[in-house]
1. Have a look at I, II and say which one yields 21 for relative contact order in percent (Cα under 8 Å, 6 or more apart), as calculated.
2. Out of I, II, which one gives 64, 48, 35 for Cα extents along the principal axes in Å as computed from the coordinates?
3. Using the calculated result -21500 for helix-only ellipticity at 222 nm (-39500 (n - 2.57) for each DSSP H run of 4 or more, over all residues; to 500), pick out the matching structure from I, II.
Structure I
Amino acid sequence: MSIAELRRVASQRPKGLPRAARRADERDNKAALVFLLPWLVGLLGLTLGPMLVSLYLSFTDYNLLQAAHFTGLDNIVHMVHDARLHQSLKVTFTYVITGVPLQLAAALGLALMLDRGMRGLTFYRSALYLPSLLGGSVAIAVLWRIIFGDDGLVNDVLGVFGVASRSWVGDPDTALGTVILLHVWTFGSPMVIFLAGLRQIPREYYEAAATDGAGPLRQFRSITLPLLTPMIFFNLVLGIIGAFQSFTQAFVVSGGTGGPTDSTLFYTLYLYQEGFGSFRMGYASALAWLLLIIVGAFTAMNFWASKYWVFYDD
């Protein structure tokens, strides 16, 4: 068709159709904006707005009672020489580096057990998921402190074997370990994700591997583990972010002090003490932004490293 014929066909089209289409698009855009308005108000008023305010306060001396006084980089300089901050970073990094891998290992092991098609799978899956719903609550943290206390259940069981009684939460050498154990116990969420990933692996892969003489261990190493790497990566990222934000467990187990001798002084607990205990809200805001930078750095490193070990079947 020539250019002249194309122009003639275009000139014969109804002129009202494009205008009607534009009006329909405008109505759709307005309707979409109305539905998005509550979310936009929340984003600006509850997220971006407070973030910008806290960014400004991180460069000030603010105690909640008087006007903020701009101090420049004083809060950052104070961080460099803050011994308790360094201790909280040490405790938090130990918690993250130890607790997250142990939790993922426990979740994967239980998911492999549940994937065998046992009877009552729904009940076991719900029962094992329950700790994830309760693990972050104050009640469970209080119960955990009692269990590992002087007269707790742990000492009662160990006493049968002749082990001397001790306060596991009151000993600087074991206090952090009890909190890590509580974190590992909340394996429900990653376990369900691993179980869903296991159900997506085609059975033909295992049948072919068994035909070639591969045993269960070789099948796990060559089939299960590579095809589960996307789920491992997902759980790892969320686990690290959640572990850095842990607060309730350390607050309750240590009685809000981070003790004994700051052995459970988590970063978020120290941030809380500075902001709402000492009313140094400016310094607490700076600590919050440092935590954001740390979590962002860990997340970025995980995404960068994922191209070397995460396998996608497609």
Structure II
Amino acid sequence: MTSRKTRLVMMKILSLFSVVRGYNIPIIALAQYLSAIFILAPERRALDVLCDPNLFLIVLASSLTIASGYIINSFYDAQKDLINRPEKSMLDRLVSQQTKLNVYFGLNILVTLLAFMVSWRAALFFSAYIFLIWFYSHKLKKYPLVGNLTAAFLAVLPFFGILMYYKNFYQVIFAHATFLYLLILTRELIKDLENIKGDLVADYRTIPVMFGEQTSKIIITGLTFLTIIPVFLLIEVYDVGYMDMYLYGGMIVIIYFLILLWKAETQKEYLMLHNILKFLIVAGVFCIVLIDPSVLVHGRKLLSMI
């Protein structure tokens, strides 16, 4: 009897871990720290950045906000997930909707308290972030393009929080952010193609539902071509050191991605395209260490002279 209860508790913990996508959050936290060390505060010692208590609180608040965002997203997407991801959905349903809401509100209260420990501005930022995630999950994600643009914006918002903390606004950072934003936006459009059956049932007016798969593929192709602009700036204008190897490799992956895109027809094929983009984004996180910090420090000095 005790063994059964223990097993049930473990299954519910696993279910909650699945709901909050606990495997994604550490990668986002790592990306924030690497961004702080190599991009946003390159003139500071890495140890000083790692030991900064305010940065730790911002990263922790970001992670908990993202976790609560996954919870509320799962709450609203329960119907369509039964169709698009039946196995994951059955695992997620081991935790009741009421429990999910309780955890959601608890996490949001904790985030607000953590943010207040940094400053009232941080608390205001995270309160707005929490509201935007809820509004996206409740309303915006059901509308074509608006939902995709908002989802991509919400994905890069934690990095904007660290950017505001360090108050570094030189152009190379926005080139990096633009490249990341375009990749995430492309991934969001691929997810719409992947989830088209569930979106039809749940009355989500995504681009594939409203305008068809062909139109979606044309838009995705256009977005991938737009990535050439920030890549050119990062390689030729800003000279980001050895990270140009990642950028060149990324362009090769994107060409391969486009070839597969125009051949794809099934959910399984769209899932593979989704995973290719996810791999490219995660690889970009680890390749941040290849950036030449002297370029960013020099850029900051130039800005201070203006």
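All of the numbers you see were taken from the coordinates with simple rules; none came from a lab. Source: prediction; values computed, not measured.
1. It must be structure II, since only it matches.
2. II
3. Values: I: -21500; II: -25500.
Corresponding structure: I.
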